[in-house]
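What follows draws every value from the coordinates through simple rules; no lab data is involved. Predicted model, so just to flag it, every value in this text is computed and none were measured. Cβ atoms are built from the backbone, for glycine too; each structure is taken alone.
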Structure P
Amino acid sequence: MQKETLANIKRIEAKHAAFLLEIKAYPKVKAVRQTGTIIAIEWETGNETSYLSNLRNLLYSYFLEKGIILRPLVNIIYILPPDIISDEDLDYIYEAIKSALVEI
């Protein structure tokens, strides 16, 4: 692995870790997990966690309108950025997620 790639991975991991600490106190965050450059955010939905829930569609549409493609599975969204993503793009995604946690 090239030094630049490894540095990018470490940068993304650090940004994810800071974001995790920032959003874990949001009332709609049931859980948030990070493994390397992957972060998963589980929305609090009460008892509705079936695949028939419309939360997945709401989240997908919300982020798509902002030009972000995330992968919601029922009430969990995953951020799986490429290792070349910029800090600005990550910050844009983080801000969109924080907005969604307030608006949806």
Structure Q
Amino acid sequence: MSVYRFKSRETGDLVMLPAHGKRMLEILGKDPDSPGVLLPDDMPRAIDAIRAAVLNEEAEHKRLRDEAEAKGEVPPTFESVSLRMRSTPFIEMLQRALKERVEVVWGV
């Protein structure tokens, strides 16, 4: 897949590069290689899953930095655009779609 294009009747399309779109779908437990749909009833759980993944990533990065610092090593560097930043537009899309009770689709 060249890019992931998430669509909703309530919002404009949200386009993500393959690595980021795939990760978002994996967080949601969806098959990143197939078209799919996220129904309004599933959106609160999806939003919670993304937020939990963000917190887990931030905790892991902090742990790795603290560990390196304790050993006197150079702390690792991470992508300059975090999962939190990448997921924010997607969470906003899901919140708007949920409010209007419309689905979000991809790969169609």
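When distance in nm of label points 7 Å out along Cα→Cβ at positions 3 and 19 is calculated for each of structures P, Q, structure P comes out greatest.
Comparing P, Q, where is mean count of other Cβ atoms within 10 Å over residues 35-42 highest? Max of mean count of other Cβ atoms within 10 Å over residues 35-42: P. P, Q: which one has helix-only ellipticity at 222 nm (-39500 (n - 2.57) for each DSSP H run of 4 or more, over all residues; to 500), as calculated, at -17500? Value -17500 for helix-only ellipticity at 222 nm (-39500 (n - 2.57) for each DSSP H run of 4 or more, over all residues; to 500) corresponds to Q out of P, Q. For the structures shown (P, Q), FRET efficiency 1/(1 + (r/R0)^6) of positions 43 and 75 (r between Cβ atoms, R0 = 41 Å, to 0.05) is largest in P.
Comparing relative contact order in percent (Cα under 8 Å, 6 or more apart) across structures P, Q, which is largest?
Working: P: 26; Q: 44.
Going through P, Q one by one, relative contact order in percent (Cα under 8 Å, 6 or more apart) is largest in Q.
Each of P, Q could give log10 I(q)/I(0) by the Debye sum over Cα atoms at q = 0.14 Å⁻¹, but the derived value -0.53 comes from P.
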